[in-house]
Structure I
């Protein structure tokens, strides 16, 4: 590396954020840009560690030490080309990835890890600003046509790779805009939709065809799909939410988190919607579930003007630092304090939901909770089944509840049933191990639809790997 003692000279530095009272007035991104000098110093912290565990920690296998060194040398164009050799969409991962690469950073053994994610985001944005990031138009066409169903990160990555191999790619999306989770699931304050639209414009220029408002299997038949395409990629995501089936689940004011977030994203973008409006203004809000989706509900509720927001967790509070149960370089299960938590949220751990409370008109008025007592496995550090603390039941008053407990599997009705795709025991599409091929000869699957609910970075990796197998399949026919 160019600065072999940089990790000794410079401390980890992250960019500042707009003050809470400023940023909750709108849905704009609020992370400020680091100076060129600070970026140079942060890249200089990357050690000459011999074995770059960060690369194995990254699902995409990003060549991290090399692009860090290029940034340290202020060779931004070189850094850009290194980065995009493994990552189709660093403008997405640089904003919303939980950075498993940083958890594997060797420097993180006894210090603070290199700010890999922040460096990544700046590489791609500087590439756009300075003009050396350009659409890459394929120089030849194979004559083979591929349908990609679903335009989330897995579908977009598969489409990008297959298009670059010279195949003619059509992406089908049932929503009115392209992007899937990126477009309608993640709020603008984390991922501005102009960033997604910029990439879609590029892919159109590169030759990818996008068809929105098309529900394949309904608006576009399976017979048409099989007749018009030599290969089909199913990247429909894992979209069936986990429910919380307790008494009075039918109370008015209980919604799945993604229904709330999707509608909010439409509002922010000025996209019409027909369903009942969900508005947190002046409401007492409870978010059930502790992941990123729950955090996004908190940030969105605060921007809509919620009176108060609670987030309840079934399990105990996680530790703030690694302990012996989370050895380096594994990804640690640590306490997450997101920007949305900073904006206002009362967090409650070790409480279990027993019942929704409603009034005579059927409107939600609260959630009956009970405190949970857990025991921990001393060897593995896992929490064992809980017992309820006697006499600890209480009612938490609220007007809205957002259920953010994750997803069970891909949707089975419609397209999957029509294509007769086999499922694994968890209800995901079978992708034939590393071949990504389903039980149907020319039908492949990738992303959350195949893997189950996971990270955006994993979805991109799945899309890339699936595209490689589809390309091999098609080239065998030439």
Structure II
């Protein structure tokens, strides 16, 4: 049986305290001796970094926009099967999806995976109205999957009445969290600051776990996790179709940008590339002098290059190495921050401009609001590294910086409104644009990329 003990921590809204409470409960489980796996609903990169700091390995994403029910359950199962319990953190408010629908919401993930949900309610300044909130969330859908509640920012003296109210409505009260300003996580323009930037984070999380051990009913949470039904999933996690047309599945070396400036990568993307035979070599565009020797393909992921524009610019030898590689036909996927790095120049937080790799003519500059935020569908205007002409692929954007040369090789459309535009620089061996790609939502991308890397290696070895 594919029995995975699991529960989701969802919120009534963004800012309800999901990430702080999730990290505290993860640490509490670790400290209690459990082997834990963690997931984030939606396309978020930063929250899984915090999960990873707690559990000691990389956290995954569950995104119902990119994958259907079968693949979503498969990813949950395969990334959970060697642990004792799985914890899923929701995104935004529980029912918040694209537009005013529940598509791509936390609820959709809970429904597809049949996961018991514990709803986190920000109770500051609320008393009897907590009942209306709970009842509304319970009855909004015929099957809400909500089995418990946690009251955040609730004084101890009010918890007993809140508990009675919740249980009278048919859900378990799994505890409360008093106001803990000393444990609030700092934010910046794309969400929280990254886990690597917080000094003594592990010590802070242990202190948070100690606080929660006194107010959270861990045994009740574990009992709800036990109620989760088996996950319906096939044993194969990549189909024969996904593997076809790969010239050589073994020995391809991919250089993956991973440092303070480039830290937004999907665990599942990297794992799929490894399943297809790739050897992943991390490198730092800030610290290293050139790409790793023998590189057959290049991944420049997103992150915060704007925070490290001066350091990136001063590493002239790396800028030259990457420009020469991309110009020389090395298969390259550059998303968002990686796309920004390939420009001629990039503005930092203070508006100062610095030279970058120079593969793309133009500059990237700061704006005051999110640009083209959210999910989108891309249609290739011509054949390219990641898609055939007119082929549709799914993606998402999340950035404050913009470019005066976003490209014209794909047509983008928002799936829930009428907005559309041209974007992305793409060719036979490169993809460079703001949209982020999730390979399990578009498995042909990984296959095409690996095939091109194999061809590149063959040509390089023949010289």
Structure III
């Protein structure tokens, strides 16, 4: 079949070349955005007197017909038409005749595809902020329900100091808040219109780029036509933000895998988010967090892939840049799957408070507080540190924990010990002694939850506002 761009050519494109260079197998995901951009573009052509109004109305009518076919899954895509732009333009021409060919006046596929990706990605960013809001809400619900639950805090995966389970969960609320803020900030750079830059140098037609930006709810337009068609920073930034987000999800996944093991038994994931074994009937496998942990690598790979594609490209557009889409689409799909599962998985997670408390009672995570106790009585901290190290060694050698020791046993290490040491060593006392901003004391965690609830409400408002702007 004859190509829409084939006037200069004397031979048909080799079939293998068509198959190798076609992008329709994946960029068909941009179909609705392509029509959305075309509707704004043709409206501008009419406003500027570049096309007569009757042509504009006919093209709009045809585009709405094609859009309906897309949404109903009726549009048949062809690799002969290479990409989503040519497939839609060919379908438009089939619907309304040669007048459909006027749609491409004053634009190139180079600025057209860039516009499609800006439209696509800004919707996804708003979606992900909404999904992160839901995940934070689930974490906050668990935190509120576990503000008295104590578990060991870890460094080097060794028990370090007791903390509130709510405090631990709030650490992830903070991580995901930064992810939200990164995505919200990236929206400003995504929401810039490239359309009107043409192939690379602009266009000879008297177009109004700012009118198109207004129609599509873009905040601004690219100032330089070369930059407009060659910029993929906004995709790289999204992939970087997604990589950090997946890293946070992977860290939480690792803890869920550990906590739900027989060795820890701190939590139990709901059956709806686990699978069994084909041979071992007793198994309950945490497949969701394991797979999220595994899929983190592919998101990292998509970021590195696009950075590598772009690292040596001269201005402006090059066919290499067709490789910008599959990794972006894959990352979007990966994030959608992970975030949609994580919120309900956290919300339905059962917390084994007794097991967590038992773990705290059978470790030495309160040892630092004895050193602080002695330091407060005037002993230099380094000396106190050595005293407690010897006390812990004594406990290990005698199969005891610190609260098991009698006062006489404490005094063999320092005469400064008195009966108040038993109050100091209680897990609740250890936790509440950390009464500093950001600490694990109950009152500090309560205040952190209240602050997070305020931010959560602001995020919800942002999602509502920017969902409307991104339509």
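Quick note: the coordinates plus some simple rules give every number you see, no bench work behind them. Model, not experiment: these values are computed from the prediction. Cβ atoms are built from the backbone, for glycine too; each structure is taken alone.
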Self-check item: Computed 2, 7, 15, 18, 19, 14, 11, 7, 4, 2, 0 for P(r) over Cα pairs in 5 Å bins from 0, in percent, for residues 179-298 alone - originating structure among I, II, III
Solution: I
Quiz prompt | Among I, II, III, which structure scores highest (criterion: distance in nm of label points 7 Å out along Cα→Cβ at positions 123 and 403) | solution = III
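Suppose distance in nm of label points 7 Å out along Cα→Cβ at positions 75 and 427 works out to 3.2; of I, II, III, which structure was it derived from?
Considering all the candidates, the number was obtained from II.
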